[in-house]
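Next up: some structures, all given as structure tokens.
Quick note: the coordinates plus some simple rules give every number you see, no bench work behind them. Since this is a predicted model, take the numbers as computed values, not measurements. Cβ atoms are built from the backbone, for glycine too; each structure is taken alone.
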Structure P
């Protein structure tokens, strides 16, 4: 039941994260416009490289190491301080690198300085510790309060295109404030550790092993926006950023399982229970398939009229962008289940690294010609293809340890249900006058049709749901 409870906490928070942009994104899109949204997207993509290098794989590595040793409070406390101090050192180096970069960068200087608060925020991010101990309640409640505060500030202070810098500062400042609020909770969870027992550099190499795939992952998550801003201009970056934001909002609900399951699988693997580790993967993979297929097809179905209604007339044409990128939801859901829940906690670091490196290389080589020819549409195509390459390689890696027949046994049922739902909802979206009421109708009709098809075809997820309810 702890897994279910943690998933509900995390999924509930992800739904909250979905609702917040549903409120703020239309407002920001209209107030700042494509140019302002593009500036935020472009400058944030640059800062993320410094945040990435300052983090050196700590979030994944720290999460896993705490999960391995959470039954020994003394050892866990020692590992926490070693990893956290290592991160602080890395952040200092990243901050120096950023200051050197700013000496040569003249464009968007003020906006980059506002974004740089995120580098400082990364030094105080200890969410990996709470995830490793499977304490999702603390991080979820803290993040919810901080997000609500940022929403109030956005609607109170952001009034025109001249407020771009202030908007960036609110977002980055709330991240720093949120990270700081977690520190008081450590007093009850850690014990005193002698300074002589702290050896930070022993974690450098293993953290670096997980840092390499994070570099690759960041390249194909952020490079699109950086290259769009450089090649096509910040307006194209703004269009892609809003489309990508909508995709990630929907995706967050599905990938919540990977975040929840990583520490549980790591702890199970540490005890040598391989059979249970495989069972966890089968169940999670089945769940993300069941949920991601209707999400990506449903988003495609409502995109034609929803997109302009949501983002405003300045973003006319973004619906095609959303429809092009939506299949990435399924690809990322699968790679999240395999990579985050199976490869990483079972120490298949090399295979995970290769998979995301393949995605980064595919993304880089496709981005240049596709962005030059098709702009934001080229970036969307590149995203889907690169995510698919990651997923296909990970499936190849596990095919000898895992039964692919079991893994994909109900795929046809979910696909058939999703396609039928898409046809009906897309037809409604095209022929009905779109407003909030018709949006609710389309979503409800989609849910009813999909679930009706599921009850008719009887996939094994229904049996799992009954067991959880008991």
Structure Q
């Protein structure tokens, strides 16, 4: 008899939380024009924000995200993956309700910080939980469904925000984490890997039976594999990463990949998407152009899940980085002529085309494949710690880039800023080609054996 894999339903519920987290990344795109408006019916602050407030409104999210992996990583390790994910949704709800009724810039800062804490924690826990409840045969595909739902989170503010008031806009967004809280608390089980690690093997068996819609005999082999995997490792310590050459190099590689997400400019670009179109002087309506890019973001997000277990992790990242390199150079070239006061009206289509290309290739690989690798390259007793540490490092990078974007454009111009982002993209591609091992289709045990057998040049 062929059973339905209930883990797929659970994964899609987790994906609702991924959507909620990424709402904050593009939330500022429709909000900045409102807060720069002198119209008190549009601007709840009743005054224009300053450039400094612009920078902090964007970057408080990233600052909060630095702390999220540590906080929710501790909750996940102490109380379980399920409790950790449920806890992530609560600050999201508080943040959007704060935005809906705030009339003070400092309340916006608080909301952005709370949303950031949950966003950082979510990126740390989504892929761990999904990887631990999925089958080995579709683990990569299931992990990357978060890519599509994160893209949906980036898309929704772009199509709702420009056409609604701040209050209505944020009340609509608050419905997503509330829905997740209800569905996940009722339907989702605890991770079988976590249950085995805390000596609850009977509960782990029941969780697997539920996830696979199978009886005890149907999950016996998988449960034995989980037990064997857990027994491979003693209690992990963060210093183990630096004492073990293989783990150290794998960890440094993951740091580079995750930092490259924002060194290639994603957060800075999405935060200021509508503003970029306004500055470019394109003939297209900025709100419409932003929506078009959002559609490209959403549609391209379905590519990675369908390819990651066919093409592999390494090719997706390389193609992704090369595509972003081309797109950013195209955009930088446009702004070079624009900054030199050369007529760019005949080239009005370049900003929207280049940003569509950028978004598409960002989604193909560098957006989420590094997070899949974080869940695969490390043994169970270190996976939570390494993911939290790498996530924190990534959000530190994101905070620096987001907070300094206006300063970068003032010092280097729009063109220089985008050329900087393009150089970071090609650097990431080069490192990936030289050092990244392929983990496609391998079990967690096979990956650890492979890493132990690889020569140094393949991993670091």
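Structure data summary
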read-out: Identity of the structure behind 23 (criterion: relative contact order in percent (Cα under 8 Å, 6 or more apart), calculated), options P, Q; value: Q
read-out: Top of P, Q by mean count of other Cβ atoms within 10 Å over residues 288-295, largest first; value: P
read-out: If semi-axes √(5λ) of the Cα gyration tensor in Å, for residues 160-431 alone is computed and equals 33, 27, 19, the structure in P, Q; value: P
read-out: Distance in nm of label points 7 Å out along Cα→Cβ at positions 120 and 408 from the coordinates reads 1.9; which among P, Q; value: Q
read-out: Among P, Q, structure where helix-only ellipticity at 222 nm (-39500 (n - 2.57) for each DSSP H run of 4 or more, over all residues; to 500) as derived comes to -28000; value: P
read-out: Winner on mean count of other Cβ atoms within 10 Å over residues 96-103 once structures P, Q are ranked, highest first; value: Q
read-out: Ranking P, Q by mean count of other Cβ atoms within 10 Å over residues 200-207, the structure that comes out highest; value: Q
read-out: Entry that produces 69, 48, 43 once Cα extents along the principal axes in Å is calculated, selected from P, Q; value: Q
